[in-house]
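Colleague: Structures incoming, each one as structure tokens.
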Structure P
Amino acid sequence: MIRRRHRDQRGVTLITVCITMVALLGTAALVLDVGNARQVRRQAQAAADACALAGAEEIAGIGPDFVGSTVQWDAVVDSCKRYAAVDFGVTAADWQGCSDPTHLTFTPDTAHANTCISADRVAWPNPQTGETTWENRVRVRLPSRALGSSFGAVFSRSALSTQASATAGITRKRTVVRTTRSFSVAGGPCAICVLGDGLALDGQNGDIEVTGGSVVVDAVPATGPAASLLPNGHVHVLGGGSIGGPGGAAKFSGSGWSPAPTLRDAVADPLAAVPQCGTGSTCPTNSASATGTVLSPGVYTTISGSHTLNPGIYVVKGGITLNGNDVLRGSGVMLYLACSSYPTPCAPGSTGAGIKATGNGALLLAPPTESQCESQSAVCPYVGLTLFADRENLAVQTFRGNGTNESGAASGSSGTIYLRSGTLDLRGNGYTLTSMIVTRRLTMVGNPSGITIAYDLSRNYALSHEEHDTTVTEAYSYDATGLQG
């Protein structure tokens, strides 16, 4: 009885051992299969990553010329497939009918009914306003691959499968490049430079035609315009010049501006370095009397009536008055408008000598020249200057031209007019000044019309100024930005 019981126990032990061995062998098989599958999946993922990156690099390499042609997409697909073949042994046949349920919008490999290679868009869209970056993506899902199972059959798992996917990005980045070039230009920064504040250019119903330069008004008043025209007033700038100032179009009132005013930098006083007449200057100090029809350089209290001026510098402390058909004419002449304290300069806020012309009273003057400087050194600092007011002189200077210089630049007044603190009042009918005008304020009150400012560099104070030319260029870069997700 006892022996029989021992034999029965041996049988149970054998069965237990067999079952345990099967379990151990199955577990070992599962571990081997899973480990093998993980290794293969790592290889598959590396191949998918390489494939997506290759496609992205291909598009980035084509850059702005990527227009989505069949040839270009074939190159992207072929580049991707080459990496899949080398890194994971994917054959051309494997791609046939490959399906990716989450593929991107565009599937270029239509010849193989393949959606496993896809992209966001066929080609780069046209640049959009305000665009900074634009992204395209290439997605790859490798064809599924079955993995054999040496021992997995123990658990009814005769095979495993693996697949991998990856997405890489390509970014179009917009860069704005601004290149500023500075260069020196002959002549002053403007044909009419109005340097004052408040309503600095009061054109009313006057007409000014400007050639050879621009009109710049420095004023930026807190309220109201810096420059104003009434409905019948006009300022026309011809020959490529502009109208503007630091206040921009908002500070130009009226519709008679041509071209339309624009935003421009303020202009610094272009004649700030020119020495004033007075103590220590080359200007005359001898007193002179305005009698006779021909006058010579000197210091005058007043000048009135018609006179011819010999070449040189005329300092006037009181004023110039022209009535009726009076004409003050002369060539090689500069009028210096001082205060009664001359040769001491005007005190700030002073009103010194001014020009008052009524009726047809007019000035017909031309400035000192370089050849004159060779024989008369006193005029050398003032070559090209016709009218120079002490920088603190607030007086109004009235230019008229009725019937005296209607023949244009050849017979009209020329030379630079410099009124740093004063006002230039232009009136007349159809005359021309070949002048550069620098003034604190410019007005055309009363009944003015038809004045042409034809800035001629050869007949003005020699100046040059800096100009700036800014070129704005849009540049685009195309970069494969790596794997996503």
Structure Q
Amino acid sequence: MVAAPRKTYLAVDLGASSGRVLAGKYDGEKLHLEEVHRFGNGGVKVGPHLYWDLLRLWTDIKEGLRKAHQAFGESICSVGVDTWGVDFGLLGPNDELLGNPIHYRDAQNHGMLDDAFSRVDRREIFAETGLQFMEFNSLYQLLALKKRKAAVLEGAKSFLMMPDLFHWLLSGEKSNEMTNASTSQCLNPQTGQWAKGLLDRFGLPTDIFGPLSPSGTQLGNLQSSLVQEVGLSHAKVILPGTHDTASAVMAVPAQSCPDEMPDWCYISSGTWSLMGIETAKPQVTDRIYDLNFTNEGGVGGTTRVLKNIAGLWLIQECRRVWAEAGQTFDWGELVKMADTSSPLQSFIAPDAPRFLAPESMPRAICNYCQETGQAVPRSEGAVIRCALESLALRYREVLEWLEEIAGRRIETIHIVGGGTQNELLCQMAADACRRPVITGPVEATALGNMMLQAVSLGDCGSVAEAREVIRASFEVKTFTPVNADPWDEAFAKFKTLTD
């Protein structure tokens, strides 16, 4: 391994509810993480639509870069941005930003799957893109813009996904990084190119899709005007796995994907739970289609075969609704209330459309239980327990499918990301799945972002070596099944809700 003493990499890690600028200090053997700046994020309602406040996010990113320069000075050698998938912005003539990007939970996407299937057969879309069908995928957002004759689409000259927008603002260079592009349902994972034939059939403009760039690409230095604001005159802008899950999976403390199928799976746990395996090639098969799994790009040319699961969005929304009603609970209180509630009483199908963006998540959960003839949760703790147990049972269901896809037993489940801090859910996952669950690192996305910068700069020899650095630098915790038997009966009941 090539030594790289006293180098600092900056990761801008944007999630649906918050963003951070973090610094990774690398001494050639271990990586030390430090949070530099934290800020809020979320949708902003303007008229009938829900938007991301791009300019406020950019202001906060600049503040984070300024603080990082003050703290770490010339040791900072690079910066990279990761975000969620599917959302994008459009640039017009002279690279002018055409409005704020629309939020993936915006109502314009409702019904767009059926609209798309009326134009192109569902199986043909899958054959071209290998992606699971979710109404907020970029393809359907573009179709929604076209359907309502949105001026931003009619005037568009460039399509940039969220992290691409920030890399453009940082460097002045337009790029379409592969891992985030792979979430759009506009990319063919087998050719590694935009699916322009499919886009033509939908009547979408194909000239807005620029050349694709692999993770690890160096875009150059910060724009001179930006250097005057924040410093960092020598820092390079490097594309990490710009989709946050791609960066998080890179940080999984497991052996890198061999040519054969792995015996471990991952859950990147946060607002969403992304559960899957890392494979050498895309799996565009009839069975993947039937199960509505997805093929998304991974770092180092790998593929993430996975399923999106609702995740801690269920809990976040309950907390928000209760706070608006004057009942404020911190995360620890909610977990404690759930832990003391009666186990395995009622369940929801967490990925049912009704839980995507309900007005009241607690009401939606209670109504579902009542409609399906189950015990209705009567307290806040019971509602949270219902949601957490349902997630754990969904993990078991997806685990069985992953074993079918891999053609082998999955021995270990790795959970990374902020959701690892919910130890009740981690233990539930171990019990429900009857597998050891290894949790950590918490900051997997930022770590994967930083270590790919190190690989790009030659400070670390490969993705495999980067994982060794992460394993050596951060502790993990193992949860073993301790009360698995009652979950078998619960799973049988859960399956009647999802079949």
Structure R
Amino acid sequence: MRFIDYLDKGASLGADAPCLTMDGRDLSYREVQGLSYRIARGLDRSGIAPGEKVAILSGNDPLAFACVFGISRAAAVWCPINPRNEAAENKFILDQFDCSLLLFHSSFAPMVDSVRRDLPKLRAIVCIDTELPFAPSFDRWLSGLSDDPYQRQTVDDLAMIPGTGGTTGKPKGVMLSGRNIEAMTALTLMGYPFKGRPVYLALAPLTHAAGVLCFPIMTLGGRIVIMHHPDIGEFLALIARYRVTHTFLPPTVIYMLLDHPMLETAELGSLQCFWYGAAPISATRLAEALRRIGPMAQLFGQTEAPMMISMMAPDEHYNADGTIAMQRLASAGRIGPLVQAGIMDGDGNLLPNGARGEIVVRGSLVMEGYYKNPQATLEASAHGWHHTGDVGYLDEDGYLYIVDRAKDMIITGGFNVYSIEVENALRTHEAVQDCAVIGLPDDKWGERIVAVVQLRAGQRIDPTVLAAFVKQQIGSIKTPKQIEIWDDLPRSKVGKVVKPDIRARLAG
């Protein structure tokens, strides 16, 4: 399966059905297909050969997302550029990933103009929404091209090269194949509820999880409602207006949703599956979401093994008697049915249930490797398994628990303390919105546990009271020696807390 196969499958179920919707305007499956034929011809006319890399730089936009299918029809490789990147990072990605053509929205024109002269591999740039002095408009670039069916043969199975969304270091190019996306799509369709023709609401960036979740929706002829900027009130209104069945939000935005005054009166009865993932979530707030929103669904993956390493469908959030399964809410679900995963020690040995070690994965979900980085590929695939960098364990029922990032473990007073365990304890306090726990050098303890806490709106709490609360839950060894209250936490462009920034600020 190529990206275009998901679009064409949806079109076969009703070419005039709405495919992409934004601001009340629909593009039908037939219209998106026609655009994809013209875009593929435009890439051909611009000299883009099969296998060459084409980047898209845009916020959430139906036309920008339609370009993905034109790139696929032209047998080129899609390089999604995070719209929140700084210019220097975009310049690095465009050069390192060997991008030959860039499609961009005019809102990024100053950035593109500032870097284009330093990118000799970039042979053409096109603005998708207007004419610019240094870039032709989409209409002019596609002028005279037919929307009759057109498709080129691929040179290999490489479909896209996203950059890693890490919180430190330069991004690596993750080579994802058609087989990887097909495995992710199959896991999505078999693991979560889909009744009728789905309607998917995309608030999060289409360059990341929100985007690849569109492909399984399309196989069922579903509608994708796109939001170009985050607005919780509008998000709730759109669910009611379009009878939305599926959506995805990271935990930070779910917390905002739970605190929004419109939630109490929102019409959410159409929801079948509300995915959450991309970062740890408070079990207490998740239980609140189950009571106030409805069918929540966990997913855990990473760019290198997209989305579905482990999964927890809505019904798994409840016990057999209908009560919320609180003991399960801290887990990342069960390993996906088409995924092999285990827990490995530092010597490459797989560990039994209950033992903690690095989460490793293999199967069709796992990337082909890092683009032009064989050393990083070799390190990530040691012992024949992909190494996620996450520490965790499997319980007797097969549920996966993520304990920490391997590099974030704190050794204090000779004891290993996993920061996520402390963070989970802090998040159960009603005053806490979010938090991050790190280790800092300490003459007495080797490392002392330090927590930085963001409070919910209108809340105040003495750090000593919060420390006592944590001590009561997980004991004195794991209780932070230092608790700081900040207005907000530094986050990466995908919403993950950037602990190196916290560490640098506290050390300074």
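Bear in mind that the values in this text are calculations on the coordinates, not laboratory data. It should be emphasised that the depicted structure is a prediction, and the values quoted were computed from it without experimental measurement. Cβ atoms are built from the backbone, for glycine too; each structure is taken alone.
Colleague: Using the calculated result 0.90 for FRET efficiency 1/(1 + (r/R0)^6) of positions 55 and 319 (r between Cβ atoms, R0 = 41 Å, to 0.05), pick out the matching structure from P, Q, R.
Modeller: Of the options listed, only Q reproduces it.
Colleague: Hey, another quick one. Of the structures labelled P, Q, R, which one yields 21.9, 63 when Rg and Dmax of the Cα atoms in Å is computed from its coordinates?
Modeller: Numbers: P: 45.2, 171; Q: 21.9, 63; R: 23.1, 74.
Answer for the origin of the read-out: Q.
Colleague: Hey, mean count of other Cβ atoms within 10 Å over residues 95-102 derived from one of P, Q, R reads 20.8; which structure?
Modeller: Working: P: 14.4; Q: 17.5; R: 20.8.
This figure was derived from R.
Colleague: Which of P, Q, R yields -8500 for helix-only ellipticity at 222 nm (-39500 (n - 2.57) for each DSSP H run of 4 or more, over all residues; to 500), as computed?
Modeller: Values: P: -6500; Q: -11500; R: -8500.
Clearly, the read-out refers to R.
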